[in-house]
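Read through the structures below before going on.
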Structure 1
Amino acid sequence: MRRAELALATVIMAFAVGLIFGAALGALACGISVLVVIVAGALSSWFVRNRFRAWRYQERHEDLIVARGVMVRRLSVVPYGRMQFVEVTAGPIERLFKLSTVRLHTAAAASDARIPGLEREESARLRDRLTELGESKAAGM
């Protein structure tokens, strides 16, 4: 989804920059500027792909592990008994690609356990599973 957004933005930006440089400085400047924008878009696409691949989650017996990060890696461990509620969100572009984000809320203000880019069915399954596990673990406290 993000790569499609980036590709569209790159094409629009290359067209606009090409027109501006072409009108002001000529055909050579137009070609160079369009090439620079396309290379920047390709590098950004590579980064977005690696950022997507860096997201991981694992359901364990007592907790959920969420790992992310390309340059700075983060690992969040959320005990099921500490979850207050599980939220599934999908913005307009996510809905277009049939994706959603699962966000876990705990009492800790600093917790940022979210899992973006899940298919609708998987996010609903994960939401139901985490809610069930959260209720059963919280009841045992």
Structure 2
Amino acid sequence: MAQVKNGDTVKVHYTGTLDDGTMFDTSAEREPLKFTVGGGQVIAGFDTAVMDMSIGDKKVTVIPADEAYGEHSTDLVTEVARERFPADMELAIGQQLQVGLQDGNQAIVMVVDITDTVVTLDANHPLAGQQLTFEIELMEIL
């Protein structure tokens, strides 16, 4: 039976959970996830997890933060003066904002703290620093 190798395009169903059991994503109610193994389309640990699987195989894999979204970096947390935001803009903790970078690109940041004078923004991926557990079922090798 064929096994997944680097460069294969595959379809998988998956459910991702955190250490406390909280589900953060699943393909259960959608089409299977399609990606090319080793193509940088999924986190590194997910690529590694599907290697050598055969169609119909199911597995549970634990992916450490450094093979998922990386460790949480304090360098990506910044304080911005409240006056730099429009006066009529309502801000809330947990709100995501799109900000312009000096190189012309855009980044998504999350509001993590608000005072009368300062807004603290975090540009880390929301799952940074988390160990992730995935239940994976290989549906197809294309």
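What follows draws every value from the coordinates through simple rules; no lab data is involved. All of these numbers come straight from a predicted model, not from anything done at the bench. Cβ atoms are built from the backbone, for glycine too; each structure is taken alone.
Quick check: -18500 is what I get for helix-only ellipticity at 222 nm (-39500 (n - 2.57) for each DSSP H run of 4 or more, over all residues; to 500), calculated from one of 1, 2. Which structure matches? Source structure for this number: 1. Once relative contact order in percent (Cα under 8 Å, 6 or more apart) is evaluated on every structure in 1, 2, the highest one turns out to be 2. When distance in nm of label points 7 Å out along Cα→Cβ at positions 20 and 116 is calculated for each of structures 1, 2, structure 2 comes out greatest. Taking distance in nm of label points 7 Å out along Cα→Cβ at positions 4 and 28 as the criterion, the largest value within structures 1, 2 is that of 1.
Look at FRET efficiency 1/(1 + (r/R0)^6) of positions 44 and 108 (r between Cβ atoms, R0 = 35 Å, to 0.05) for each of 1, 2: the largest one is in 2.
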